[in-house]
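A.B. asks: There are structures below to look over.
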Structure P
Amino acid sequence: MKIDLKRITIRDLVKDYFNDEETSQVGEYSGNLNIRPKYQREFVYQEKQRNAVIETISRGFPLNSIYWVRQTEDKDSPEFEVLDGQQRTISICEYYEGNFSVNERYFHNLENNEQEKFLNYELMIYICEGSDSEKLEWFRVINIAGEKLAEQELRNAIYTSAWLSDAKRRFSKRNCLAEQKGNKYINAMVIRQEILELALGWITGRSYEKKGDDKAICEYMAKAAKDEKNSDKLWGYFCNVIDWVEMKFPKYRKEMKGLEWGLFYNEFKDKSLDKNELEKKISALMQDDEIQSKKGIYAYVLSGNEKHLNLRIFSENIKREVFEAQNGICKKCNKKFEIEQMEADHIKPWSEGGKTEKQNCQMLCKTCNRTKSNK
């Protein structure tokens, strides 16, 4: 990674500034800087943070360094893109444009000497050049202060492309297509790129046990940036997931929001599932007070794995009472143990209607209980 320090005055920075709300394009520095590249990140600073930037400059205090990356491939694009410091940069430019005030004073309300002091303030800009992997790793290292970027925002800063620009249109803008289609089933902040990350995690995951990791998502984005002009494939996959959910689980419940539906889809989309049978099971399970995780019911009816249900366990009092009644003797191997060496077990399993109550409890040594559980 090559890094060079460049001092730039605010006067030079704000020259030819523009902010197109419709296209989310933001640029300045005589047309040589793209403040919001194709990896579009919405402005997330709150008023207090935004004003602090201006007050820091007005008082002549040092402002945190800003990082730009030099573009070497696309000759038709601005020479530089903001890698880190977009929120500070936009705050400076919007204040200069008169779009907000600090301490009830807009830029045009300042005295001439105050305006000159503001415009002559020097920013510490580090110009970076390197491979995508170098930039991503370095970007993570410097992302330790201010309004931290989410992992997907970090990836977006590196894998810029026509594909990513189209993916942002569908997955990353307020009231975007993905939010409209799947809002009932997903729990994510669209402007922090969480819906896009969710879709990428699903499409690169293999099953509900294996979500797509950072490496898989990066590989997908790098390949898409190279081979795809739009995000039709990812969008089509996302639509298929939501359509499958609505087809197999037509009765909506609040417990459905935020589940890993894409990972369920990956593993069970080809399985013969009757929506009426699924609903019958779900309705009964929702009324079962042995189940402590109602959200886990959906994973259970698909996989049959009871671990998703977080079933009730025997209290310490019941364990002690049963242990004393058995004189510390394991019901399976008939050997004597200390209570710490034993575990409570359902005599009649939950799957056969057994309840978590004293009459249905037996104490087994850990070896016997775990052997029984693995059968």
Structure Q
Amino acid sequence: MGKGIRALFLQAVGGVAHVQALDGLRGLAVLIVIGSHLSNAGWLPVPNLSGIGKSGVYLFFVLSAYLLSHAMLARPPGGLSSARYWLNYALRRVLRIWPLYLAILLLSWALNRAGVPWHYQIDTTTLVNHLALREGQSVLWSIPVEFTFYLWLPLIVLVLRALRGKAGARWRGLALLVVLALLASWLWPAAQAPGNGVKLGPYLVLFLSGVAAAWIQQGWPGLACWWLGWRALGWVLLGGLVLITPSLWALLSGGEFNPGFNSRWFMTFGVGWALLLLSVLWGGGLLQRFFASTPMRLVGVVSFSAYLWHMPVLQVADALGVRAWGWPGLFLLLVSMLLVAMASFLLFERPWREVRYGASVSARQERPLAHRR
């Protein structure tokens, strides 16, 4: 990485106050999605990663819920009582998603009208449905799900904060989250969840797992002293992720290959990813250093752009015949995905990162980087 790109990257992600390893976890999430789609499209036959993509999206959901709820729960008493705070919350949620999402939709709509082959088939009706969060083609299905959760999170956090100061508040809050997760699983059974559905219900347990991770981290800080156990748990969880890769699972179990056999394991992935998150934060060691490394952080910082652009880039590479180049072609494809994601981040994401309602420039610069979500 050149000095100029490295300096730009470090400026974008922030300094020591930023929880660096969480950027790396986000990088893992998008790499899981990309790896799955590369295998689906025949670019990566070995190892066959088909069927693991959903687990990467579920990691995105858990991380998003953790970061947002952690910031809310960490505010001082009365910190959520001002109208300005909630105006900024709404503004930040819109600016986090919509500039890039809108750019993708409008570009796809224009190319569709011009008759240009493009991954996202967005005509006028489909455009309206996507803007209204009623539809989600390809990877766009996750946008309505996450945005809907943004609307419900404040209510969940306010209830949790109301429990503070009461006897057994920590356990009551955790019990509440468990009950909500069980209730969500009952109301929206995983077995009946549609593929790439845009409703929040079936995926609510994933977001609640992220909220629970934030609640546990703040309610039981003493658990961090068991760093060796957390470190071991983190490696076990990563090993479990490898074992449930559909192709490997079929090989080990002697059954037929079923790429979607674990795509509805919402509770399993919710709890697993939440525990891995805590393991990375509290375990330290090689696990934390890996996710805090510059390559993983770089991928994590541009992960949203990489998530939305990687399929169109793959389609263009196929049209140009790059696949016939073998492994060099795959390397070129991955580099192209990263460069497009970096350009997209600089154009559509980074300009909005520090926008706040009623905040001065100096206040924005002094805001703790760990809360810039």
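A short reminder: the numbers here are calculations on the coordinates, not readings from a lab. From a predicted model like this one, the values you see are computed outputs, not experimental measurements. Cβ atoms are built from the backbone, for glycine too; each structure is taken alone.
A.B. asks: Using distance in nm of label points 7 Å out along Cα→Cβ at positions 303 and 327 for the comparison, can you identify which of P, Q gives the largest number?
C.D. replies: Of structures P, Q, the maximum of distance in nm of label points 7 Å out along Cα→Cβ at positions 303 and 327 occurs in P.
A.B. asks: Matching task: -22000 is the computed value of helix-only ellipticity at 222 nm (-39500 (n - 2.57) for each DSSP H run of 4 or more, over all residues; to 500). Pick the structure from P, Q.
C.D. replies: Computing helix-only ellipticity at 222 nm (-39500 (n - 2.57) for each DSSP H run of 4 or more, over all residues; to 500) on every structure in P, Q gives -22000 only for Q.
A.B. asks: May I pose another question? On FRET efficiency 1/(1 + (r/R0)^6) of positions 63 and 351 (r between Cβ atoms, R0 = 41 Å, to 0.05), which of the structures labelled P, Q is highest?
C.D. replies: Largest value of FRET efficiency 1/(1 + (r/R0)^6) of positions 63 and 351 (r between Cβ atoms, R0 = 41 Å, to 0.05): Q.
A.B. asks: Can you tell which of P, Q yields 1.00 when FRET efficiency 1/(1 + (r/R0)^6) of positions 55 and 311 (r between Cβ atoms, R0 = 41 Å, to 0.05) is derived from it? Walk me through the intermediate numbers first.
C.D. replies: Numbers: P: 0.15; Q: 1.00.
Checking each candidate, the match is Q.
A.B. asks: Still on this model: When relative contact order in percent (Cα under 8 Å, 6 or more apart) is compared over structures P, Q, which one is greatest? Could the numbers behind the result be given before it?
C.D. replies: Values: P: 12; Q: 31.
Once relative contact order in percent (Cα under 8 Å, 6 or more apart) is tallied for P, Q, the winner is Q.
A.B. asks: Now for a separate question. Given that volume of the Cα convex hull per residue in Å³, derived from a single structure, equals 159, which label among P, Q identifies that structure? Can you show the working numbers first?
C.D. replies: On the way: P: 203; Q: 159.
This value belongs to structure Q.
A.B. asks: When mean count of other Cβ atoms within 10 Å over residues 263-270 is compared over structures P, Q, which one is greatest?
C.D. replies: Q
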